[in-house]
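Each structure below appears as C-alpha cells.
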Structure I
Amino acid sequence: MEIIQSIIGFFIAIGILVTFHEFGHFIVARFFNVTVLNFSIGFGKSIYSKKFPGKTTEYSIGAIPLGGYVKMLESQEMGDLDKSNPSFATKYCFDKQSVYKRFLIVAAGPVFNLILAAIFFILVHLSGITGMKPLIESIDGVSDSVLSYQDNALITKVNNIDTKRWQDVRVETLNGIVRGDKQLRLTILKNYDEVQNIEIPIDQSVLKKKGDIIKNMGFVPSRPDFGTILGGVQQNSPASLAGLQTGDKIISINGETVSKWSEYVDIVQKNPNNILRLNVERNQKLLDIILVPSEMKIDNKIVGFAGISPARGALEKYRIKVKYPLIESIDKSINLTIDYTLLTFKMIYKLFSGQANVENISGPLSIAEFSGKSLAMGYVYFIYLMAVLSISLGVLNLLPIPMLDGGHLVYYTIEMIIGKPVSMKIQLIGQQLGIVVLLSIMVLAFYNDFLRIFSG
C-alpha cells in the first residue's frame, strides 16, 4: 500500500511541477509569437499525443516521467522557406528572436516554478498546517539550568525570526549556518512567561554530518509524555500476533512497572527476538500476554519492534496549527519562497565546494517516498512538499550547467555582452560537459537513495 501511495504521489507531484515549468516556456514563447511544435511531459517514446485542428503544437506524454520539454521552431528546420521568406523565420523561429526574448523564454520555466511554489505556500497558509511545537528538552553545550522548565521550554525565535513549528526552527537554523554565522541566537519561553535569550556556537562542519540538522546541532526535542494505553495495533505485527488490542493498558513488562510510553519503547527496542511478559489491563481485567518483538533497523542499529502506537490525546499540547488570513498568507508565502530559494542556492554551493555532505542529495526514490508519506498525512502536507520541490526544480534549472536552462542563460548573457552568439564549437563542448555533470549528479542521487533504502 505504501509503495502504491509513493508511486501515485510521485507521479502527481512530478507531473504538476514539470507541466507548470514547461508551461512557463510555452506561454512566454507564444507571447512572442514563437511557434511551438511540441509540448511534452516526460521523455522518450510518446505514449499519448494530441494535436488540435488548425494548431501547430502537438501535446504529448513521454514514457519516462522524469522531466519534459517544449520544442520550438528553429530556422534550420524551415529549409528553403527560410530563404524565400526570411520575415516568416524572423517572426516565428526561436533562434531568430532577439537575445532578450530568448533569455525571457528560457528563464520563464524556472521562474514559473518559483511562482507555483508561492501559490502552494499561500494555499498552505490559508488552509493551515499542523506541526510540532519547538519544545526543547536539552541542547548540547547549554546548561540544564537554562532549560530547567523542560516541558515548557519553547523556542519562539531563531535569529529574531518567529518560529512556531520545528520546521521553522530547522529552516532558520540552516539559514544561519549557510550564511556563515558564528552563533545561533535563540529566544526561549520558559514556564509560559519567562523569556530568555541564549546563543549557541555554530560549527560549520555540522553540514558535513548526515541526517537532520536539528539533531546534528544538538537539539533534543521534548518527547510527548504518553501513557501506556494502546491507540493502534498494526495487522500481522508482533503485538497483533501476541493478542494485544487497541485500548489495552500496559501495566508492567517482566514484572517492571511501566507508566510512560518512552519506558515501554526503551524496553522493546532493547529486546529484539526476546520474550517479554506483559501485564495488561483490558476492560478492568488483568491479562498476562507474551510479546516477542521482531527486528528493525534504525540508524544502522538492530532494535526491537512490536507494531503498536500510543493513544494520541497527550499529543495535542505538543501540536500547533499555523494559519493566516489572505493578505498575511501572501506576504509570508512570498518571503518563504525567497528564503527557500536563496537557501537552496547556498546549500548547492556548500555541496559542490565540499562544505556539506553529498550523502544528503536525494533522488527520485526519496522524492517518491516523501510524496507518499505527505500524501498519507493529508493534502496540506502534500502541497507543502510540492512547494519545496518546485523551488528545488526551479533552482536546479537555473544552475549554470549546459543542457539546463541556466546554461543557456549564461550563453545569452555572454551574447548580450559581446554582441554575438557563443560559437557552436564552445556550445558543443559545453553540452558534453553538461551531460557528464548531470549524469554524475543523477548517479550520486540514485546511489544515495539505494544506500539509504538498503541500510535501513
Structure II
Amino acid sequence: MSKNLNIEVTRPYLAVIAVLAAIMMGVLDGTVMNVALPTLSKEFNVTPSDIIWVVNAYQLVVTMMLLGFAAIGDVFGYKKVFLCGVSIFVTASALCAMSKSFEMMVASRILQGIGGACTMSINTALLRIIFPPARLGRVMAANAVIVAVTAASGPALGGAILSVGHWSWIFLMNIPLGLAALIIGWKLLPHNPPQKTKQKLDGQSVVMNAVFFGLLIYTIEGMAHDGFSTLLLLQAVVTVIVGVLYIRRQLQIPMPILPVDLFRIPIFSLSIGCSIACFTAQMLALVSLPFFMQHSLGMGVAATGLLMTPWPLATTLTAPIAGRMIERVHPGILGAVGMGIFAIGLCLLATLGNDTELWNLAWRMAVCGIGIGLFQTPNNVTITTSAPIQRSGGASGMLGTARVLGQTLGTAIVAILFHYMGQESGGEVVCLWTALGLALISGGLSCCRIKEHSPIHK
C-alpha cells in the first residue's frame, strides 16, 4: 500500500522531469550552435553568411510550426505530440552529428526544428494537466528557470564542448537526455482531459499558419540585415495579404490554430502583449550589451561572457520566489513590479560611463535578471491558465510564439539600429534606451491586468 502511494506521489514530479528535459533540449539547440559556426564554415567550406542557416533554419521552422503542433495537441493529445517530438528531435540530433555536408546539416536542423516545435508547443499544456492550478505556479517557475538558464548558457556550453572535443558532441549530448525524456514520458505523462465534443484539425489553417509566420520572420530578418529594397517590399506585401487571409479564416472556424478566440479574454491578450514586449526588450539588451562591453568598455570575450552571467543567475534565483508569490499576489502586480525593476536595471546600464568598474556592471545586470524573474513566471502561468483546459495547447503554443516573435523582433531592431547609427557611435546605448521603453510598455500592460480576475486564484 505504502509503495503504491509513493509511486502516485512521485509520478507527477517524474513526468515534469521529462517535460523539462525536452524543453531544455529545444531551447538549448537554438543558441548552442552560435559558437560553432566559424568551425562549421571551415569544415563545410561555405561562407559565414551561408553557415548562419544552421541556426536560422532551426529557429525558422520552430516559429512556423509552434501553433500548428499546439492545435494538433488539442485534437490528438499532448502526450502523443510530445513523444513524437522527442523521437524526431533525437533522430535529427544523431543525423546532425553524422552530417558530412552543409546541405545535410541544414536538412537535419530543419528536422530537428520540427521536433523542437512539437515539444515547445505543448510543454506548458502538459504541465497544466499534470498539476492543479494551486501548485502550477511553482512548476511554471521551474519551467521559466530552465528556459532562461538554458538560453543564456547555450553559447558557453557550446564553447566548452568545442574546447575539449568535436562539434558533433553538441548534438550527441541530446541523445541520452532525449531517450530518458521519451521513456519517462511514455510511462508517466497523462492524456488530455476528456472532451465534450470531438475536435477536428483544420489542415488548411496549419499550412497558412506556417506560411504566414515563415514569411513574417523571413521579412523581419531581411529588413534587419539587407536593408530596404523592392523585393523586400514585395515580400512584406505578400506577408500582409497572407496574414489577412489567415486571420479571416481563423475568425470563421470554431477551433482556430491562431487562438483568436482566446484573445477575447482580456487577461490572456494583455499577457501575450506583455510577453512580446518583454522578450523584445530582453533580446535588445542581451544582443547589444556584448558590443557595449567590448567596444565601449574595452573588455575581452572571456570577461564579457563572465559579466553576462549575473543576469540569468538572478533570474534563476528569483523565478521560484515569483512562483510561490503568485499563489497570493495578483500576476498583474508581480508583472508590473518585475518590469519596473527591469527598466531600472536598463536605465542604470544605459547611463554607465566608459570607465566603470566590473562589479558596478555586474550588479546592474543582476537587477535586470531579478526583474525578468519576477515577471516571467506569473505571466506564463496567467497565459496558460486563462484559457479553457481544452484549449491549453493553443495557449501553450501562443506562449512559445510570443517568446520567439519577441526575440526575433529584438534581434532585428538591434541590427537596424546598428545599421543606421553604427554600433560604436552610440547604437548600443540607444538599444538599451529602446529596451527600457518596451519594458515600461510591458509593465503598463501588466498594470491593466490588475482589474481582471486572476485564473489561478479560484
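From I, II, which structure was P(r) over Cα pairs in 10 Å bins from 0, in percent, for residues 162-265 alone = 11, 23, 21, 28, 15, 1 calculated on?
On the way: I: 12, 30, 19, 22, 16, 1; II: 11, 23, 21, 28, 15, 1.
Derived from the structure labelled II.
The value 25.8 for Kirkwood radius over Cα pairs in Å was derived from one model only; which of I, II is it? Please report the intermediate quantities before stating the final value.
Numbers: I: 25.8; II: 22.4.
This value belongs to structure I.
A value of -27000 was derived for helix-only ellipticity at 222 nm (-39500 (n - 2.57) for each DSSP H run of 4 or more, over all residues; to 500); which structure in I, II was it taken from?
Details: I: -15000; II: -27000.
That value comes from structure II.
When mean count of other Cβ atoms within 10 Å over residues 274-281 is compared over structures I, II, which one is greatest? Write down the numbers at each step before the final one.
Working: I: 16.6; II: 27.4.
Structure II comes out on top.
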Fill in: distance in nm of label points 7 Å out along Cα→Cβ at positions 50 and 394 from the coordinates reads 2.8; which among I, II
I
Fill in: Winner on relative contact order in percent (Cα under 8 Å, 6 or more apart) once structures I, II are ranked, highest first
II
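Readers should treat all values here as calculations from the given coordinates under stated rules, not as data from a laboratory. Since we're looking at a predicted model, the values are computed, not measured. Cβ atoms are built from the backbone, for glycine too; each structure is taken alone.
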